[in-house]
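Pasting the structures in now, so scroll down.
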Structure P
């Protein structure tokens with residue numbers, strides 16, 4: 001009796017799918033990925049469209065009107081100074097890693113910008129080194145990476161299929177807080193595209209591990225899971241999430257970084273195991289402040 005060719009095809013398809021799912025995470029190409037200082041964003045992205053420029057101007061006015069450090073920040077600073085020695089603070093570095101995905105448009109990114117501004121000023125004033133990084137993609141829908149995949153004949157199991165953009169807004173060796181123009185760049189609406197969190201976390205962890213400080217704290221500020229349409233269209237639907245989970249597990253297991261996250265509006269706990277959540281983005285500064293105070297006032301061995 002002949003076998004049903006449809007059954008053979010289905011079995012082959014299942015085996016190929018399982019094999020592809022087991023293949024380690026990879027990028028189809030890294031040739032179009034970029035890591036740049038924020039002052040080169042204008043050169044990379046070009047002039048803002050009229051609508052985006054108006055959105056940025058309006059958002060910037062709102063941030064400027066709310067830049068005074070609230071009393072809660074001043075009080076937290078005093079408590080941290082009483083609990084920590086100057087030597088401990090000088091031997092601490094904090095990396096703030098911002099999710100610049102499209103879902104952060106509008107109120108979320110404004111509150112993130114305002115919170116990051118206040119927190120980095122607080123930390124700098126305490127003598128703590130601060131890095132401010134963010135991650136997104138250079139374009140929508142895969143960009144040059146996807147075009148290269150098409151040019152090569154659309155091979156199966158391409159892996160990550162987009163052009164990463166990693167941005168250094170503030171280097172850890174910079175002794176001064178973010179200037180106005182540096183903070184304003186962080187709010188550009190055309191920055192907010194797609195997000196590959198796992199590789200961004202790997203990048204941020206690598207940078208903080210290169211720091212000389214004994215205590216290293218990495219804080220992710222995000223509103224959800226990794227999403228890149230071009231990648232997910234040709235890979236298993238959990239491809240990016242599984243990689244993110246593995247990166248998080250590796251960082252936690254390494255035990256050389258205090259790793260935590262702050263959720264902006266949405267629940268991030270399926271991906272990040274602990275931290276804080278601001279259900280109302282307007283409360284983000286307070287949630288970040290409470291989280292960092294708890295981490296900083298622990299004994300270094302317990303952090």
Structure Q
């Protein structure tokens with residue numbers, strides 16, 4: 001059986017999109033093992049995540065999508081994925097106008113096509129407490145709350161300061177002096193192998209360049225380091241604004257390994273984070289099951 005797919009990318013974060021909207025979609029045959037093979041860059045199409053898109057039965061959303069990591073695990077939210085799903089639906093002529101609502105496990109996000117063909121997404125409200133990212137407080141040091149939480153993880157002979165941010169999925173932001181720091185990969189591996197976070201964590205290493213510009217590397221739960229992470233960019237900016245390092249009055253440019261995203265947040269925990277950036281189709285094909 002041939003299953004149609006579309007390969008898409010946003011800021012270097014790449015996806016295989018599967019959907020009954022494209023035709024054949026044998027959901028029962030798309031097992032975790034098969035999805036892992038499709039995402040494998042040697043034996044399949046290759047992707048950071050697989051997105052399965054369908055019409056939504058929820059009155060609050062027109063469409064919904066699920067996000068499956070390269071290791072077969074399912075996650076709650078994906079900002080770059082939301083932009084790619086919006087572009088996917090728009091290019092298929094399934095959107096009335098230039099905006100729609102998309103349901104994920106983290107809730108409903110609103111997306112629209114911008115004049116420059118980039119896609120803007122209204123994400124969820126950020127949550128800045130350790131409990132929101134599933135921290136095991138017995139293993140970390142000194143959870144301090146000052147409007148937002150921060151705490152320390154012991155590593156070698158020093159402590160790493162962590163800023164927790166939930167964007168519907170869990171993120172830990174670490175402020176660094178350089179994204180070329182050779183210890184980054186070692187720290188990421190150490191934290192991901194640990195039990196500090198009960199449900200795993202998306203790690204963001206953020207260099208603040210000025211009040212409206214940062215550099216960011218992200219190690220995603222279930223996928224490893226990716227060229228881009230939309231929810232990670234939102235989390236990094238939310239942490240920076242909460243700390244007073246970044247502007248809440250104008251968009252912040254986030255420079256990822258795979259491209260740039262623009263993130264806006266007022267600093268009010270009742271307000272959503274807005275993200276805009278590129279989303280494009282790379283190629284189409286069919287997969288044999």
For this session: Work out the source of 55, 39, 34 here, i.e. which of P, Q gives that when Cα extents along the principal axes in Å is computed.
Result: Q
Exercise. Can you say which of P, Q returns -0.72, -0.78, -1.17 when log10 I(q)/I(0) by the Debye sum over Cα atoms at q = 0.20, 0.21, 0.28 Å⁻¹, for residues 168-223 alone is computed?
Worked result: Q
Exercise. For distance in nm of label points 7 Å out along Cα→Cβ at positions 112 and 152, which of the structures P, Q scores highest?
Worked result: Q
For this session: Check the numbers for distance in nm of label points 7 Å out along Cα→Cβ at positions 48 and 144 across P, Q and tell me which is largest.
Result: Q
For this session: Using the calculated result -4500 for helix-only ellipticity at 222 nm (-39500 (n - 2.57) for each DSSP H run of 4 or more, over all residues; to 500), pick out the matching structure from P, Q.
Result: Q
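Laboratory data are not the source of any read-out in this text; all were calculated from the coordinates shown. Just so it is clear, the structure is predicted and the values come from calculations on it, not from any experiment. Cβ atoms are built from the backbone, for glycine too; each structure is taken alone.
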